[in-house]
Each structure stands twice: as structure tokens, then as C-alpha cells.
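Readers should treat all values here as calculations from the given coordinates under stated rules, not as data from a laboratory. Keep in mind it's a predicted model, so treat the numbers as computed, not measured. Cβ atoms are built from the backbone, for glycine too; each structure is taken alone.
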Structure 1
Amino acid sequence: MNIPVHNPSESASQRPRKTVGLWALAALCAVTLAACGGGGNSPPASTASNPTTPTTTTPTTPTNPLPSIDAMKATCAAMVGKTYASATVTAANRIEADSTLGTSGMCQVLATRAPYLDIEVVVPDNWSGRYWQQGGGGFDGRIPSAITKNSSGAVTAVTSAVTAQAAVYAASNGGNRSNVAGQAAPAVFFDGTDAGKQSMTDYAYASLGTTLYFAKGVIQEFFKQDSKYRYFVGCSNGGRNAAIAVQRWPEEFDGAVSGCYGFSMPGQTVAWTSMAGLAGTPAMPSSAQWSAVYKAAVASCDAADNVTDGVIANYSKCTFDPATQVCGQPLASTDPALCLTTAQLPTVQKLFGGTWTDALGNTIYSGYGWASTNPASFGGLGGGYVAMATGDASWLTAAKQATFDVNVDYGPVAAGLQAVGADVDKIAIAKYIASGKKFLTYHDGADGLLSINEHTRNLNTVYSIAKGMGLADPSTSSRYFIVPGTGHGGSQALTQVRWDDAIVKWVEAGTAPTQLTFNGKMSTGAAKSIPVCQYPQYPRYVSGGDVNSAASYSCTAP
């Protein structure tokens with residue numbers, strides 16, 4: 001499949017779609033401009049990492065023989081100044097093979113395209129013919145590099161997309177620079193310049209296409225052939241990125257992993273902004289009170305998976321009532337700094353298990369599952385998206401966010417996010433799934449930033465649409481997993497869950513994932529290995545073995 005390298009900004013398929021359909025958008029993580037992930041709502045370390053299991057899937061091979069190592073070195077040395085898809089190479093760094101890290105030699109290609117788009121492409125000597133594009137997080141602003149270096153510049157880790165899958169890896173900063181004054185999102189979107197407008201377009205969707213076609217040019221330069229299999233993977237805004245990629249360029253991607261978001265950016269924006277608008281009022285609990293309510297929910301629902309381990313794994317059986325935590329109730333804390341006031345209770349009930357509706361009573365957004373959270377901090381994301389939708393930068397301020405009215409503001413937000421091209425189209429995602437391509441999606445069980453319930457609701461809608469397109473069983477092309485006990489983005493690293501193995505084996509060998517394993521830390525900070533079950537199953541403790549070992553659990557229907 002040899003597709004000419006071109007400037008995707010000139011492609012009609014990338015322009016914002018004006019048709020009004022069933023739209024949805026991934027939610028983003030963290031109020032920071034850094035990428036999402038790690039435990040809870042904190043920004044992560046680099047996504048680069050060594051694989052938990054240093055084995056690859058069944059190897060594939062490029063159509064043509066690979067160049068010699070000397071030829072790879074020569075091509076790397078000659079890359080600076082070359083331009084593909086309007087992005088120009090600014091640096092090309094040769095990294096030699098390292099048996100300790102399990103890496104072949106590779107070339108790290110860095111490029112930029114005006115105004116602020118920066119791109120990384122990592123080309124391994126032992127290329128398998130695979131292409132792996134990584135999504136971002138939050139408002140982006142930095143490249144989620146495949147390579148981790150220490151303070152002295154030595155490589156200490158490389159993502160398993162490169163080490164285990166031997167893929168060419170590509171990622172970008174989403175079209176803005178969080179560490180450069182005047183170039184960071186979301187403020188740069190509203191600086192009144194053409195550069196600011198382009199930065200917003202890049203963030204919404206265009207950076208994904210530019211990165212794809214730039215990487216295709218780099219692959220042709222090194223190998224004189226196109227990749228055999230192409231994948232897009234991301235969490236939170238990266239999950240939105242993955243959905244946008246298969247929506248706009250379905251012929252380019254054989255499979256995608258789209259995690260920890262909700263398929264409804266207008267609804268997510270409503271939830272974030274309406275909650276943030278309560279900050280500083282008697283209706284908003286303190287951070288300590290939110291934590292206390294979550295701990296009470298865990299105490300109530302923890303044992304529903306047959307073990308008390310600090311994790312709510314059997315989500316559907318958790319019927320905890322936050323009204324029990326109102327000051328003076330028998331089960332409430334006796335500390336007035338931790339129990340809830342009657343003014344705060346409706347806020348907690350709304351966030352956990354409630355719904356946001358429009359003026360006609362239609363559901364806009366589903367309430368969250370039980371998680372540790374701090375909704376007073378949601379304004380950075382919610383206000384940023386309202387500003388993107390309306391063009392009104394005053395929504396970046398807390399004072400303006402406090403005026404948010406769902407009955408007045410939801411319509412302009414929904415229409416505006418469609419207009420700027422930041423929305424995900426459920427019909428397009430359903431069409432991708434119905435075509436037989438593979439779409440793997442997941443959510444963290446203790447996500448306090450994006451609603452697991454909204455993800456489930458919207459994914460069911462996508463599956464219904466796919467059935468209407470003739471796909472009798474959507475699970476033949478798309479599967480949904482819940483990672484128990486992890487906070488927002490807490491399971492995205494390939495060291496924690498081998499999402500790479502799952503999607504590659506499904507696409508290339510036809511082996512659909514039925515159960516994966518999480519190896520890492522829960523939102524509580526405790527280390528744990530536990531099965532990641534296909535929804536709606538949950539991991540049930542079934543033996544007298546180690547509660548922190550996946551072998552002690554079995555995926556079970558609720």
C-alpha cells in the first residue's frame with residue numbers, strides 16, 4: 001500500500017465536518033498542559049518504557065529486505081533538512097544497539113512544522129514493517145517520546161512499541177509548546193493570530209495527519225517501502241486522538257487502542273465546567289471530603305469481588321449511598337472537616353452516578369464511577385474546551401466558568417466543537433468497526449477525571465450503529481476492557497498492560513483479546529497484578545492465594 005506523501009492540511013478529509021451526526025469526543029486528562037497518565041490525575045513520566053515481558057508477538061517482515069546497518073546510519077546522518085508533509089527535519093540522532101535495554105540500533109528523527117508542531121519518529125534497524133502512532137494527553141504541549149534519557153543524556157528505556165514490536169514510532173506535541181511562553185495551549189489558541197488559530201486546528205485534529213504523513217515519508221526514505229501494518233494508540237486526549245485518526249484516515253490504520261476517555265467531549269465539557277463553577281461555594285466539598293466519601297464507598301463495595309483489598313472491582317454491584325456520609329448520620333465521619341453538609345450532598349450525588357441533561361431531558365453526560373477526585377480543579381480543562389467551542393477566551397477564567405448554564409451553553413459548546421474539528425463522530429467509528437478493522441478500548445476503574453459510565457454508554461451506542469451497518473457481533477472488531485483500581489491514565493503504559501501485544505495479535509494473527517493482565521500500582525499506590533477483564537466481567541478472587549497476584553482471580557460475569 002503505497003500512498004503518496006502529501007500535506008494533510010490540504011486534504012478535504014481533514015477539514016472540520018459540517019454534517020450533524022452522532023458526535024462524540026474523547027475527554028482529556030489533567031488540568032496541566034502535560035500529557036495525562038500515571039495514577040490519579042497527575043501528569044505521568046514519559047510513556048517510554050521497557051516491556052513487562054520482553055517478548056514480541058509473531059514477527060512480521062517488510063515486503064523488501066531491510067537495509068544494512070551502515071545504510072541505516074548513512075540515511076540517518078543525511079536526514080536533517082529533508083521535508084515531508086510540510087514538516088522539516090531539524091535533528092536526526094543515531095542511537096546504537098543496547099543488549100541491556102533489548103534495543104536494536106535506531107534513528108531518532110525530530111522535525112517541526114509551522115507554527116508550533118514538533119514531531120518525533122523513531123526508526124529501528126530491525127524494523128518489522130509496523131507503524132505505531134502515539135497519542136498525547138491533556139492540552140498536549142510536549143512529545144510523548146519513545147525514548148527515556150537520564151540527566152546525563154544516556155538512554156535508560158525505550159517503549160515496547162519499538163523494542164518488542166520493532167515498529168517505527170511516531171508522536172507529536174499536538175501543535176503547541178507547553179514550556180514556551182506564548183506558545184502553550186489553550187491560551188495560544190486565542191492570541192488573535194493566524195498562528196494561534198492553526199495551533200488550535202493542529203490540536204483538534206490536523207497534527208495527527210501531519211505526523212502520519214511525515215512518518216510515511218521517513219519510512220520511505222529509510223526503507224523504500226510503506227509499512228505493512230499501522231496502529232494508533234493513546235489514552236485520554238490520546239484516546240480522542242486514536243478515535244480521530246481512524247475516523248479521518250480509516251484506510252491508514254489497521255487497528256487502534258483508544259483508552260480512558262468517554263466519546264463525548266461536549267458532555268464532558270459540561271460536566272467539567274459545571275462542577276468547576278461550584279468551586280468556592282457551599283455546594284463544593286473540599287478535597288479532603290471527596291477523599292473521605294471515596295474511602296467510604298470502597299469500604300462499602302470492596303468485598304463484592306470476594307476479597308477486601310482496597311479496590312472496587314465489581315463495579316455493577318456497588319450501590320453505595322453518599323447520603324450516609326452527611327454529618328450526623330450513623331456511618332458518617334464525626335470530623336466536620338470530612339463529613340458532608342446537606343448543601344454538598346447533591347454535588348456528590350450528581351458527580352457519582354447522576355446525569356447531566358439538556359432542557360428536553362435528554363442525557364448529555366453520565367455520572368462518574370467511584371473514584372478519588374477533586375472537581376473544583378476541572379475548570380482548566382472545561383473552560384479551555386468552552387473557549388475552543390465559542391472563541392471566547394474569558395471562559396479560561398474561574399469567574400466566567402461560574403456562570404456556566406447547561407441549558408444555555410450546551411448547544412453552542414456542542415456545535416462549536418464540531419465546527420473546529422475536535423469532535424469524534426460515532427457513526428464514523430462504527431463504520432471503522434463494521435469494516436472489520438480492530439478497535440480496542442479501555443477505561444481505568446477508579447478514573448476521577450473522565451466517567452467510566454459515559455464511556456460505556458457511548459460505546460454501546462457505537463456498537464448499535466455498527467450492528468445497523470450489518471455487523472452482527474461488534475465484539476468481532478471491537479472489545480472493551482476495564483482496569484480495576486487504577487486512576488485516570490494509570491494503566492496506559494505498556495509496562496502495565498500489554499495493549500501492544502493485544503492489538504497486534506488481533507490484527508495480524510486474528511487472535512482476539514479475552515483477558516489481559518495489569519502489573520503496576522493501584523490508585524492507592526499499592527503494587528498489584530490483577531486480570532483486566534472484557535466488559536462487563538470483573539476479576540473475582542477465587543482462591544486462597546496472594547491477593548496481589550493475577551493468578552488468584554478469575555474474570556466473572558456480574
Structure 2
Amino acid sequence: MGSTISRVRSVLRLLLDMKAEFDAVEARLKRSPGLPASSPSSATTEPFWMVPPATIADHQPEKLPETVDVVIIGSGITGASVARALLDEHGSGLKVLMLEARAACSGATGRNGGHVNPPLFHDYLALRKEFGREVAAQTVRWRLSHLVALQRAAEAEDATEHTQVRIVESLDVYYSLEALEKAKEGLAAWKEDMPEESRDVHCVEGEEAQNRFRVGPGALGVISTPGGAAHPYRLVTTILAGLLRRHAGTFYLATHTPCTAINSPSDQSGLYTLRTPRGTVRSSHIVHATNGWTAHLLPGFRTKIAPVRALMSAQRPGTGLSSSITSHHQDFSSSQSTLAPAPTEPGGRAHVFWTGSMGYDYLTQLPTGGHELMFGGGFARAAHISLDEIGEMDDGGLDIGIATHVGGALPMYFGLQNWGKEGTDGDNVDEKERWLEGRVKAMWTGIIAISVDGRPWVGRVPTKVSERSEPHASLATRVYASKEHNARTAPPGEWMAAGYTGEGMTNAWQAGRAVAPLLLGKEPEELPLPMRVTERRWREAKLENLLDRM
């Protein structure tokens with residue numbers, strides 16, 4: 001009897017502890033995320049991607065325009081995609097202002113892993129069960145389309161080499177039997193339903209996987225798929241620089257100019273008023289492209305999109321690692337006719353490491369310079385650590401447990417016999433003075449945004465959600481950039497693209513491109529219906545669903 005009572009007490013104590021943690025998460029998410037910190041704390045180094053800074057990093061117009069057609073809040077990959085689609089692809093002639101709280105592309109895009117690895121089989125069964133085969137397949141194709149779309153964007157700026165946009169062989173490496181079996185089940189279903197897209201995707205198990213892909217002895221299986229990689233900061237800042245050059249007088253980028261408040265139309269102009277430390281701006285359309293900070297100006301999303309702090313690093317590769325991280329032969333052109341073969345030099349492979357059914361770590365390698373390993377993750381090493389990072393908005397700090405994992409996991413993932421001696425920067429004095437010594441050159445954090453229903457939010461923000469009235473529909477014909485333009489837009493309002501659940505590089509670009517035609521009163525071509533913002537979806541999205549999955 002005493003033993004039974006003791007077990008019951010232990011279970012009750014565990015349940016109470018879990019409830020207390022969940023309550024703490026909910027309390028953090030119900031608070032405003034506020035504005036991004038103006039500068040990082042000393043706890044971490046600066047993001048490796050953002051050195052050296054782009055020429056437009058601190059770009060500002062001499063004076064903010066008083067009135068524009070569109071204000072885009074956020075200068076990451078989503079905001080850049082919206083602006084490029086409006087101005088270059090659709091030639092709208094609209095007057096567009098982009099507001100950024102810090103330096104250009106200094107949020108999640110300038111801090112992420114550089115991996116463009118679309119989830120393919122990973123959640124296919126769940127998508128098919130919830131939405132049916134057609135929508136599940138459309139969602140996978142949407143994700144895959146980013147591989148080509150980002151290549152084309154870089155090519156349009158004549159900056160493929162500079163932005164390091166490339167096709168890679170992406171390896172999902174499984175150290176958990178449960179995770180591997182679940183992946184194989186999803187892979188079989190996906191290959192059956194989408195044979196053309198999955199033709200070159202294969203699974204290798206056991207010692208064959210360890211030997212072929214040069215991963216650690218604990219690896220149970222590897223699934224090889226087409227993927228991509230990029231230098232995200234260079235890609236976005238190059239695109240923004242091109243827009244400033246091509247659309248001088250109609251495109252404005254104002255860095256270090258946070259939007260602190262939005263007022264509903266109330267005066268004779270009938271426009272939204274956006275308040276910043278540098279003055280006010282009036283506009284008929286607002287695009288929210290702030291992802292983890294969405295709820296700052298859209299409080300209705302405070303328990304719909306959960307900001308989560310994620311950790312990244314740049315590490316020196318071990319001297320014996322070259323054959324583990326170089327793609328030797330993979331050519332995806334048979335199933336994806338627009339994809340080039342993965343390069344057979346450093347930077348040609350990307351990895352996702354699965355040690356359990358929930359969390360994963362991710363890795364790409366730079367194709368130039370010191371061929372640094374861009375490695376991140378550690379979020380799901382322990383439930384307590386994971387929950388503490390939900391709602392944590394300080395992207396200048398880090399969690400010591402997660403940092404310890406990220407700083408030490410790579411030799412174990414690849415196997416100590418494959419890692420070799422620790423790498424160095426050779427005689428590069430500048431590198432030695434700029435970065436940390438040892439394996440880890442730099443370590444930093446960024447804020448990702450987890451959608452509580454697992455899907456991005458793309459489209460018009462309902463007034464029920466924004467809690468702001470919209471300008472009069474007659475303003476849809478007004479274009480402030482040029483009186484000669486006959487451009488029309490949709491009825492004025494607020495728009496958004498956010499909540500990519502850690503997969504921004506395979507959602508954000510096309511999400512931004514989808515917002516542009518919607519704003520212009522047109523239908524986007526490929527936007528999956530479950531990603532649309534609707535009042536009903538907003539009402540049904542519950543934080544409990546996310547916590548249950550965790």
C-alpha cells in the first residue's frame with residue numbers, strides 16, 4: 001500500500017509540475033513580445049552570417065514619406081519577397097515603405113541555419129489525414145517550389161555565387177528506431193502518392209548507411225532527398241539593394257525605425273497611421289512580415305503564433321570530415337527537372353539529425369572560406385528546456401543546456417573516427433581575431449515562430465483579429481507613386497505571412513509572393529487553402545493543441 005501511495009504522489013507531483021510549466025508558457029505568450037532588442041547582449045557572439053554587414057544594413061531615407069500605398073513591417077525573407085513581387089514581378093507602380101526595427105535582415109532570416117530542406121515525407125501522413133491527398137500533395141509541391149524559386153531570385157540579381165544559393169543532397173539521419181520507423185511509414189505513403197517527386201528519394205539502413213554516408217555508429221538509417229542551402233543574409237540584403245536601385249523614389253527602406261503602434265483610420269485621409277520614433281506614416285495597406293514578433297502589432301495572435309528562441313552556431317569542421325559532408329554523386333534532375341545536381345565539393349550536403357520522435361538538429365556547410373559547419377538545434381533535448389524557450393524574446397542570450405548540446409554533438413553524430421582532429425583557421429589572422437577559438441567560432445540565437453495548428457498564416461487579417469477598422473474601399477484605386485499608373489489593389493487592409501514553425505526557408509518566400517497578388521486583388525496560383533488566414537481558423541487554433549503535440 002505504501003508503495004502504491006508513493007507512486008500516486010509521484011504522478012500527481014509530475015502532473016502539477018507540468019501544469020505549472022504550461023501555465024508559465026501561456027502567461028509568457030499572452031504578453032506582448034515587444035520590440036526586438038536594439039543590440040545583442042554580451043552572452044553570445046554576433047550572428048556569423050551578418051559579418052561583414054551589407055552596404056544597406058543601416059539604410060535610411062533622409063525623411064520618411066508621409067503617405068504610401070503599402071507599408072511592409074519587417075525586412076527579412078518574407079518582407080523582401082512581398083516587396084519584390086509587388087514591384088518587380090507585378091510591376092504595380094505602388095509606393096512601398098519597409099520598416100525595420102534594427103538593421104536590415106537582422107531577425108530570424110539573418111540568424112537561421114541556411115538550410116532550404118522542404119519537409120516532404122516527414123508530415124505527409126498527417127497532412128493527408130487532415131486535408132486529403134490533393135491538399136497534402138499541393139503542400140509538398142509548395143515547399144519543394146522554394147528550391148527553384150530561390151535559385152531564380154538569386155540569378156535575377158546575378159548573385160548566385162555571392163548568395164550561395166545551391167541544390168544539396170539532404171540527409172535525414174536517424175539515431176532513434178521509433179523515429180526511423182515513423183519516417184519509413186511516411187516515406188512509403190508519400191512515394192506511393194507522389195512517385196514523380198519522390199523518384200530519387202531513398203532510404204539506406206544499418207552499416208550500409210554508416211559506411212556510405214560516413215555517419216556515426218549509432219545511426220540506424222539515412223533518407224536522402226533533394227534539398228537546398230543558401231547564405232540567407234546575403235540573399236535578402238542583395239534583393240533589397242536591388243529594389244532600392246531599380247525603384248528609387250517608389251521603394252523606401254527605413255532601418256532602425258520600429259513601428260510602435262498602428263491607428264485605425266479616423267481623419268479625412270481615411271488611412272492607417274503608423275507611428276515610429278522618426279515620425280508617422282499613412283498607408284492604405286499594411287503587411288505584417290515580422291514572424292516571431294507578429295503579436296506585437298496583432299495582439300490577437302498572442303496564443304496563435306508562439307515565438308520560440310532557437311540556437312545556431314558556426315563551427316570549424318574536424319580534419320577527417322570531408323567525405324562525410326560532400327555529396328559524391330547525387331543528381332535529382334530525373335525527378336525535379338529544374339534542379340541542378342548537388343555540388344561534389346564542400347557545401348554539397350545538408351544533414352538533419354533525429355535522436356527522438358520530436359526534436360532534431362540541422363546542419364549545412366559553407367561552400368567557401370573556412371567551410372564552416374552551420375549547426376543548430378538542441379531545442380528538444382529536454383522538455384523543461386524546450387518550454388523555457390517558448391515565449392523567450394531575448395535573441396541576445398542563450399540557454400546553457402542547449403548551447404552545451406550544440407557545441408558538442410557533431411563529433412558524435414559523425415562518429416569520432418570520422419571527425420578527426422579539430423580544425424583550425426590556418427594563418428588567417430583576421431578570422432582568429434574576430435571569432436572565438438576552438439571548435440565553435442560563433443554561437444547566437446534567433447526567434448522562430450511556431451504556429452499552434454502547424455500551418456503558416458498567409459493572407460488578409462480579419463478586422464476581428466486586428467481589432468482595427470479598415471480604410472474605405474474606394475482607396476483601392478489610389479496610387480501615390482505615380483498619378484499615371486492605373487494600378488488597382490484589393491480593398492485596403494492589413495495582410496500577413498508568418499508562423500512557419502521553424503521552416504521559414506521553405507515557406508516564407510512563396511508566402512510573401514502569395515501576399516502580393518492578394519493585395520493587388522488577384523488570386524495567388526499555388527497557395528494551399530489550409531494556409532489562408534480566416535476568422536474561423538483563427539478562432540479554432542488553440543495553444544493546447546501545440547502543447548499536446550509537445
With distance in nm of label points 7 Å out along Cα→Cβ at positions 188 and 540 derived as 3.0, matching label from 1, 2: 2
Of the structures 1, 2, the one that 14.9 was derived from, the read-out being mean count of other Cβ atoms within 10 Å over residues 76-83: 1
For 18 (relative contact order in percent (Cα under 8 Å, 6 or more apart), calculated) the corresponding structure among 1, 2: 1
Entry that produces 3.1 once distance in nm of label points 7 Å out along Cα→Cβ at positions 212 and 364 is calculated, selected from 1, 2: 1
Structure with the greatest value (metric mean count of other Cβ atoms within 10 Å over residues 140-147, set 1, 2): 1
